[in-house]
Structure P
Amino acid sequence: MKRGELYRVRRPGRPDPKRSRVFVVVSRQTLLDSRFSTAICAPVYSRRDGLATQVDIGIQEGLKHQCSIHCDALVSLPKSSLTDYIGSLSPTRLSAVDGALRVALALS
């Protein structure tokens, strides 16, 4: 598992009405390589609100249509639920996610 990879998670949680949702792994690689059992992930939604905390992605990342990563809605998911690999972000797209995370977390 690597930072920037996309996974489809079946039944992601009670508040989410969808049967599955795509998430992007945003945890630092050191955490992912450790025995820690969870990973911090950002959900992917089909809607785009034009916020600085959202990054557009789509077919080039393995999705069926244009979507956006919502970096202001981070969740911690069990690594064991991240098994349905879809694709990974390019270095440019991952850099855009880093910028959106800085905005979402009010980091300089």
Structure Q
Amino acid sequence: MQTSRYELKANVLNALAHPNRIRILEYLKAGAKCNCEIAPALDLEQSNLSRHMKILVQEKIVVSWKDGLRVNYKIADKQIFDILSLAGKVAHAEAKTRVKILEEQ
């Protein structure tokens, strides 16, 4: 059975659907980093980081390569930040609506 465009979009959104994966992407926005830099910078256990990176690499959001014992990662396509920016705007608008409702009570 052929994968639909809806499934492909859902896969990308599912890969983004964790706060730590968003943190990782925002950390990588500045450029390629080694897993040995990402884990301590974001206060993540190496095993936890590996699980998140596997998902991001699998969905081709992040590219990885080995350099000796180091595993390096970089953003595959900077357009991913457009999605994150829009998600932030939607979340901000919703938060403002909730605050307004609370103030009216």
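Key figures
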| read-out | value |
| --- | --- |
| Comparison of P, Q by relative contact order in percent (Cα under 8 Å, 6 or more apart) - largest value held by | P |
| Structure (P, Q) behind the derived value 1.08 of Rg/Rh (Cα atoms, Kirkwood Rh) | Q |
| Mean count of other Cβ atoms within 10 Å over residues 38-45 derived as 21.0 - corresponding label from P, Q | P |
| Origin of the derived value -5000 (helix-only ellipticity at 222 nm (-39500 (n - 2.57) for each DSSP H run of 4 or more, over all residues; to 500); candidates P, Q) | P |
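All of the numbers you see were taken from the coordinates with simple rules; none came from a lab. Everything numeric here is computed off the predicted structure, so don't read it as measured data. Cβ atoms are built from the backbone, for glycine too; each structure is taken alone.
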